[in-house]
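Visitor: These are the structures, in structure tokens.
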Structure 1
Amino acid sequence: MILFDSHSHIDDKAYDEDLDEVISRAKKENVLGIMIVGIDLPTSLKAIRIARTQDHIITSVGVHPHDAAHCSKNLLDSLFRLAKENHCVKAWGETGLDYNRMFSPAKDQEACFEAQLDMAGRLDLPLIFHERDSHGRFYEILKSNGPKSRKGVVHCFSGTREELFKYLDLGYHIGITGIVTIEKRGEYLRSLIPHIPEERLVIETDAPYLTPAPQKNKYRRNEPAFVKSVLLKLAEVKGADPEMLSQTIFNNTKKLYQVDF
């Protein structure tokens with residue numbers, strides 16, 4: 001199998017003591033690509049520093065909806081420059097709407113989201129989307145704002161069947177995390193897997209969060225090596241050959257992020 005962790009946060013301080021070992025363990029599991037996702041300026045800078053040391057690691061830059069209240073023009077301009085000046089930056093995000101925790105007011109989230117859609121469009125970068133409990137507003141903004149040619153992935157998809165089809169109709173990829181491996185929590189998500197075309201699937205860890213089974217029984221911290229468990233569960237649900245499915249998903253991710261390794 002060949003694997004690509006399409007969404008991780010291995011820039012997190014949880015890896016400060018053993019990042020090299022984490023990357024080495026991923027390689028041993030044939031994780032040949034890792035995306036480190038930026039959520040603000042400091043994390044985007046740190047992700048770029050890590051990616052500069054590894055040919056198979058790429059990054060994104062962006063402002064998470066939790067931090068939208070601090071989403072200034074100066075901040076977005078700084079991220080724009082980072083994306084333009086660093087070859088390892090292959091996407092914009094994590095951006096979107098999160099009306100669950102409401103760490104930032106809805107009006108700030110929407111303004112920040114729309115501004116980042118514009119930034120990504122100017123750079124011709126795919127987007128990494130975050131959506132939680134936006135009650136259709138996320139989809140409304142995507143549908144009304146921007147070209148049909150826009151590329152992106154709905155990270156950690158955990159929505160409804162109706163939402164899934166709407167995102168697929170817009171042409172987006174669907175990111176599947178370790179939630180799919182969890183018996184009760186992942187039951188509904190597993191029921192939706194057959195409706196996702198294989199060419200739209202990507203897998204992710206969202207490390208250090210959402211550790212999949214069976215690793216969650218032993219490790220609290222997730223890491224890119226564990227993305228293999230997501231792939232194996234997907235293959236089981238789909239009744240597919242794991243090796244062939246891994247090749248398809250690897251190629252999907254390369255195409256999404258416009259990389260060749």
Structure 2
Amino acid sequence: MSTPYPTRSIASILGRDRAIVAMIHLPALPGSPRSSMTAREIASHAAAEARTLASAGFDAILIENMHDAPYLMRDVGPETVAAFTRAACEIRAAVSVPLGVQILAGANRAALSVALAAECAFIRAEGFVFAGVADEGLLAEADAGPLLRYRRALGPVADKIAVFADIKKKHTANAITADTTLAEHAHAAEFFGADGVIVTGTATGVATPVADLAAARKACGMPVLAGSGVTAASVREVLSVAHAAIVGSDIKAGGAWWNPLDHARIDAFVRAAR
């Protein structure tokens with residue numbers, strides 16, 4: 001059952017019903033343990049990937065700092081925000097498709113700041129409702145209240161940036177909320193003001209159960225996005241239920257998220273989705 005609050009369609013945010021969203025995993029940013037590139041080099045590399053993905057036919061691009069592992073919980077340093085912003089702005093200059101930002105782990109307000117500076121359309125937010133135990137530690141406080149107040153404080157332009165909230169997310173032990181269903185999480189995210197929910201498998205590259213997507217759709221009136229494990233072989237089935245599919249691993253060499261983009265796999269995914 002949906003809430004009485006208004007919701008936005010996926011087309012109004014990403015430009016198309018049944019959208020496909022490609023991940024850009026930024027090289028490790030300055031200050032993170034595996035960092036080896038300058039901010040300029042990272043931005044140039046990311047912009048080149050963005051041009052490849054946009055020209056291949058993806059509707060939107062989501063930028064993430066996955067290579068910054070091990071991640072900080074909620075609060076990242078100014079060096080992360082600065083380098084991420086440079087990369088996002090150069091991607092924005094390189095392509096015209098809608099952009100999204102996710103800063104691990106759960107640094108949702110930092111992501112919103114980057115999205116505002118780089119004219120992005122959405123952020124992906126962890127720990128928006130309920131609590132969980134992630135790789136990084138305890139996500140004890142739901143971020144919806146602080147995050148949406150921060151968005152309002154940033155002004156009317158920031159208010160247009162959509163928040164897609166992960167629910168019962170991957171890489172998280174959800175024993176704390178074991179007596180609540182995924183449908184209840186979707187309904188709570190809608191009631192707390194999310195613009196969409198992201199449903200995943202248990203880890204990066206693990207398929208999102210179609211039954212979970214269906215449960216989320218039944219529980220809320222918001223866009224529902226598949227957030228992990230979508231492949232060229234599964235994308236048609238996923239998009240028969242979900243409003244959008246996010247892909248990272250399947251468009252990389254060998255299907256591994258840390259590898260370079262694979263043009264043949266990119267083309268196969270887009271053809272299958274369309």
Structure 3
Amino acid sequence: MTKLKDLMRKTLSLSEDQVFKEDIFYLLEKTFSLSREELFIKDDLLIEESEFNKRVQEYLDGKPLYYIIGKAPFYRRDFIVKEGVTLIPRNETEELVYYVINRVSTSPNLSILDIGTGTGCIALTLDKELNNPLVDAIDISLETLEVAKENNKELNGKVNFFLGDCFAPINDKKYDIIVSNPPYIKRGNFVGESVLKYEPELALFAEEDGLAIYHKIIKDIDKHLNDDGFAIFEISPDLEEGLTKLIKEYIPSYSYEFIKDINNFVRFLVLNK
């Protein structure tokens with residue numbers, strides 16, 4: 001047993017880097033179920049340090065913070081994440097969710113399809129934030145879908161989950177909104193070492209220079225999108241030209257827009273039927 005203040009002092013002294021210190025505080029909060037304020041108010045608390053020290057060592061070895069904790073924040077909620085199975089939700093994806101909510105927040109009973117749901121963070125957030133929507137979510141990985149179902153249960157969601165590739169599990173069903181954050185990294189593109197080591201390859205890389213999943217979706221989207229419906233995809237900035245060609249080939253009557261994220265990168269494609 002050791003005093004909390006001694007453990008904090010020892011660990012925070014390992015580096016002067018501010019990001020490191022913030023991450024250590026996050027590990028402290030989650031390991032000991034204390035708020036940032038309580039870490040200082042209760043700093044004389046005697047605690048068992050072994051689990052925390054194990055987590056710090058994993059962090060120093062390069063393991064992403066949220067895989068160490070087993071949960072990641074997304075749109076004010078925590079989602080279960082599993083190393084090698086689900087991607088860690090990104091801030092950019094929160095912007096995709098915000099776009100949908102901002103566009104349709106007053107519309108009740110919308111039908112929504114999330115393709116490549118991963119943790120279920122998009123589907124579940126829309127389920128919780130919108131007015132009584134019907135939300136279906138698809139993933140090609142059974143193991144990933146099990147994590148999404150865990151999140152659905154933990155967050156008291158009403159999302160319906162389906163195993164399969166793109167539209168295959170839903171037959172001829174149509175939706176008001178289709179959303180997707182599919183794998184879109186080109187083979188051979190630079191990816192950080194920790195991403196390659198810990199995050200699932202299936203959710204990162206796509207054939208056809210990153211366009212493979214978009215190709216499947218755009219080719220058949222008209223069969224599954226209601227009149228006056230829209231779709232929004234998270235994309236890589238270097239896919240704009242290739243996506244434009246797919247739109248003109250398969251759905252030339254649709255209007256479309258490429259939207260930049262908060263960092264001024266082209267990050268989203270919106271299709272309007």
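Visitor: Using distance in nm of label points 7 Å out along Cα→Cβ at positions 81 and 241, single out the structure from 1, 2, 3 with the greatest value.
Guide: Once distance in nm of label points 7 Å out along Cα→Cβ at positions 81 and 241 is tallied for 1, 2, 3, the winner is 1.
Visitor: A further question on this structure: Looking at structures 1, 2, 3, which one was distance in nm of label points 7 Å out along Cα→Cβ at positions 169 and 225 calculated from, given that it came out as 4.4?
Guide: Checking each candidate, the match is 1.
Visitor: Moving on. If we compute Rg/Rh (Cα atoms, Kirkwood Rh), for residues 9-112 alone for structures 1, 2, 3, which one ends up with the highest value? Walk me through the numbers on the way to the answer.
Guide: On the way: 1: 1.02; 2: 0.97; 3: 1.09.
Biggest value here belongs to 3.
Visitor: A value of 14 was derived for relative contact order in percent (Cα under 8 Å, 6 or more apart); which structure in 1, 2, 3 was it taken from? Walk me through the numbers before you get to the answer.
Guide: Numbers: 1: 21; 2: 18; 3: 14.
Source structure: 3.
Readers should treat all values here as calculations from the given coordinates under stated rules, not as data from a laboratory. All figures in this text were calculated on a predicted structure; none of them were measured in a lab. Cβ atoms are built from the backbone, for glycine too; each structure is taken alone.
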